[in-house]
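Enquirer: Multiple structures follow.
Each reported figure results from applying straightforward, stated rules to the coordinates on display, with no laboratory input. Quantities reported herein were computed from a predicted structural model and do not represent experimental measurements. Cβ atoms are built from the backbone, for glycine too; each structure is taken alone.
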Structure 1
Amino acid sequence: MTEDPSAWWRNGVLYQLYPRSFADSNGDGVGDLVGITQHLDHMQWLGVRGFWSSPITPSANFDWGYDVKDYTSVDADLGTLEDAESMITAATARGLKVILDLVPNHTSTEHPWFLESRSSRDNPKRDWYVWEDAKPDGSLPNNWQSSFIGPAWRLDELTGQYYMSNFLRQQADLNWWNQEVRDEFERILRFWFDRGVAGFRIDVAHMLIKDRELRDNPPATEDDQLVEQLRGQRQQYNSNRPEVHEIYRRWREIADSYDPPRLLLGETPVWKPSILASYYGEGDELDLAFNFILLESPFEADAMHQVIETTLAALPRGCQAVWAGGNHDVPRFATRWGGNSPARARAAMLMLMTLPGTPFLFAGDEILMQDTALTQEQLRDPLGVKLYPMPVGRDPERTPMQWSGEPGAGFTEPGVEPWLPFGDLSVNVADQRDDPHSALSLTRDLIALRSELPDLHLGGYSRFDGPEGWWCYRRGEQALIAINLSEVHGVLEAVSGQVRIGTQRSRDGEALVGKLALEPDEAVIVRLEL
């Protein structure tokens, strides 16, 4: 029987890394592609099926990779195109798939396209970006607010028009109504697919198309998300426009024309399961779309269950959810969900590895790295710098991977100052690798069990009644996950079977006859006796 070519992402666990923070091979304090290649064995040993790398393309680095200057080359800080090809080849040889980050909503204002576009109003690339005159009274073209706070319009004094910038002023939004832009990105997709890239994570996938009439966004209400309330408006006309689905249907045709088909994974920060589901189309648009509803939820039984249940109900038949506890833009789950409780963080890891769908780990999650506290002088993220001392910056979760507790953390050479400071080096890969009770061993064993038990990677999801404050659910017929999120010891009755993995590893293999007892923040996977 031929294996399903999508099994690697349907059945497996995937990994995200931030290349500047993963491994520095040349001692300059910045992670690079050779460093990634040198640590592929870690990902293979961990058991993940592939990894997504944040952008490796040349960047002006105002937004650290997400202000692209060239889509078909490699940033000099990270290496060369040959290094990228070697990384892909080496990963493939280990059975690891490589997913790259694509940033199609905007480019750097240093990109040659934009430099041409702003050179004159009649330049052939003028329409590649969103340009607009001021209103007759001299005010901005409309009321849209940037995702990074402030108006989404920047005046270009050279040509006397405003260009749209939904993030930093150094990031100019492309005009996706322009067919030449669409054609160029199809070429970019093929450029990397032809080099063996297994797929793309698509940055701000919900924002490519803007309202053609540039209508004002309506004011936010108390029912809108906090981020929309902070902006004072609902992003009705500069995100989630229906025409964006035409783009993804076309990209899916291209991705599926390869053997094996390539993966399309969307960054989709939307807050209604029905809108999230729309990015899958009828199974003919994105293969996976990140669920930010779970990412932003409290680690509480009812809240988590509600997200899982409503998401699964909304997805088109045959489509699969994708879950993450954190990423390069969101505080680490060991901090956000775990707080000051290592036990609670371990329970969150067990939860992520047993959800129905495709789980992602962010590099460092496997050892339960926490966010790193930074001084104002150490901040590099423009959002954190701009809004300091508000705790909104993204640097705390982007600090270097902690491979060892030695000077340099195994990330760079001893004595070299990394681009962001290290966190608590007592939390590291080397110390945890051979400890059967460590977070790293727990993560690896959970990934292996997920692969071993079909119920955990193929089975359905149904809630299982438990004591107050517990989150219990079944996967398939025989897998029961029980997480005590209350503050007290409790007992789940009428449970018989065997503990396959517990966050307290001394319970692995324990026989259960009629009941399961758990301490606060303790979690187990039970193979039920039928």
Structure 2
Amino acid sequence: MQPEKLIIFDTTLRDGEQCPGASLNIKEKLEIARQLALLNVDVIEAGFPVASPGDFESVKQIAEEIRGTTITGLSRALEKDIEATARALEKAESPRIHVFLSTSKVHREHMVEKAKGEIIEMGVKAIQFARKYCDDVEFSPMDATRTEKDFLAEVTREVISAGATTVNIPDTVGYAVPEEFAELIRYLKSNVSNIDQAVISVHCHNDLGLAVSNSLSAVQAGARQVECTINGIGERAGNAAMEEVVMAVRTRKDFFSTVYTGIETKHIQPCSKLVSSLTGFFVQRNKAIVGKNAFAHESGIHQHGFLKRRDTFEIMDPADVGGEESELVMGKHSGRNALQSKVQELGYTLDKAELDKVFEEFKILADEKKEIFEDDFHTLIQKQKFSVEQNDTYELGSLTCGFETGKVPEAKVVLKDLDKQEHSESASGDGPVDAIYNAIDKITGLSCKLLDYQVMAKTKGQDAQGEVTVRVQHEKREVLGKGAGVNTLEASALAYVNAINKLLLKSKAEATESKELPGP
């Protein structure tokens, strides 16, 4: 029997971006979408258009630019949601509308407050309405794994009759275990009379660490679409990691002989690095496929075996996932062509003006550091490509910070506003960073709550650039700020100013802009 195509549905830009602190701007989303297209994913879920003007615009721009893959947007089973998604997808080469509706008993009683009959009627009407705009319509019964089997089968049958071309069975809260989930897929295949008229999809969350296992078990039971994200990011504990699903199917062809994927796996690691860098969600070192230790060997026994024959301790070639690359040593004598090559290697697309700015900053940094590492380039590129300087209310002018054992740290900060006017304040704090942030608060007039503060050495050596990531809350608004530099205190100030600018920008936007709408 010929193997069937396993459709890879990537929801990094929708469910992945819903992960707290992982908010992306439109430019960043478009850059990730381009990399997903290089990966040759079958479906890109670009966002939740009705959730906010920003989400609508990002889906619209992705739909206009990205070709060769299906672009979909998420909608509740409401006409206004479906209309917004349809408008956002107007220019898509291959559009899909994805509709979801809660079906489990706990969701019916406490979220939608609808009876079973009303749920079915809502689902059917939503699918019929969506089909007016688009021939490719997907339906997700949210919290499917906690829905009564007979009712789930009934809902599935009715939405397929109404025109759903894909029915997704989401393990919304990560409750299922592999054998149980596979049995649910088999049950639907046996008890839904028209099941062959639609593709069965699965969307598994990782609350019990079983998202990939559940997804692969479902594939063995007959599912032919897997919804997943790069690095497994997403709500709560995340989603099934796309790279793990794909490489499991590829590496264990003997076991998954009934399916294959069309993923260009050599782009997996560049895409993983891009998503990690833009979201600020660092990949754990021992993460399968894309972690720094995924193809590293330290044990003497392992090293001995590996040196004699690679497959004694490696079941995959790192080159297959884009992990094997020639090292291009970059320093102050490197030219523009070498920089362009490095930029492309890291998965970015820069126009001439952006490349010129990055090259200028690169030369400055090369004078400060003996060697420029890969993460230095991520920092330089993002500073130029994704900056919103024209919208920034403040920029860091100068910073003076004093620290002496046994004395209260003090800091003086100078910020420049849009008119380049300087504003200066001094403050003390529990530590140097606290003093800096207190001084910034005095200038801006905002009193912010620091929810999270992380410092990571982006490169090696004593002159390594430090990247500071902060999560800040003000009046229920929560933003991520990032700053980088050889001086960690300066990077801390840059990260906080970046967060302040985002807060001020959000305050000018519509108060209704929110990411709290649910998804499957």
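Enquirer: Check the numbers for distance in nm of label points 7 Å out along Cα→Cβ at positions 76 and 372 across 1, 2 and tell me which is largest.
Expert: 2
Enquirer: Output the label of whichever structure in 1, 2 has the greatest value of Cα Rg over 2.2 N^0.38 Å, for residues 60-331 alone.
Expert: Answer by largest value of Cα Rg over 2.2 N^0.38 Å, for residues 60-331 alone: 2.
Enquirer: Computing FRET efficiency 1/(1 + (r/R0)^6) of positions 204 and 476 (r between Cβ atoms, R0 = 35 Å, to 0.05) gives 0.50 for which of 1, 2?
Expert: 1
Enquirer: 1, 2: which one has distance in nm of label points 7 Å out along Cα→Cβ at positions 116 and 356, as calculated, at 6.8?
Expert: The read-out was computed on structure 2.
Enquirer: Next question. When mean count of other Cβ atoms within 10 Å over residues 4-11 is calculated for each of the structures 1, 2, which structure yields the highest value?
Expert: The maximum falls on structure 2.
Enquirer: To continue, here is another question. Among 1, 2, considering only volume of the Cα convex hull per residue in Å³, which has the greatest calculated value?
Expert: Across 1, 2, volume of the Cα convex hull per residue in Å³ peaks for 2.
Enquirer: Still on this structure, I have one more. Using Rg and Dmax of the Cα atoms in Å, for residues 220-403 alone as the calculated read-out, with 17.8, 50 as its value, let me know the right label among 1, 2.
Expert: The structure behind it is 1.
Enquirer: Now for a different question. Out of 1, 2, which structure matches -12000 when helix-only ellipticity at 222 nm (-39500 (n - 2.57) for each DSSP H run of 4 or more, over all residues; to 500) is calculated?
Expert: Derived from 2, not from the others.
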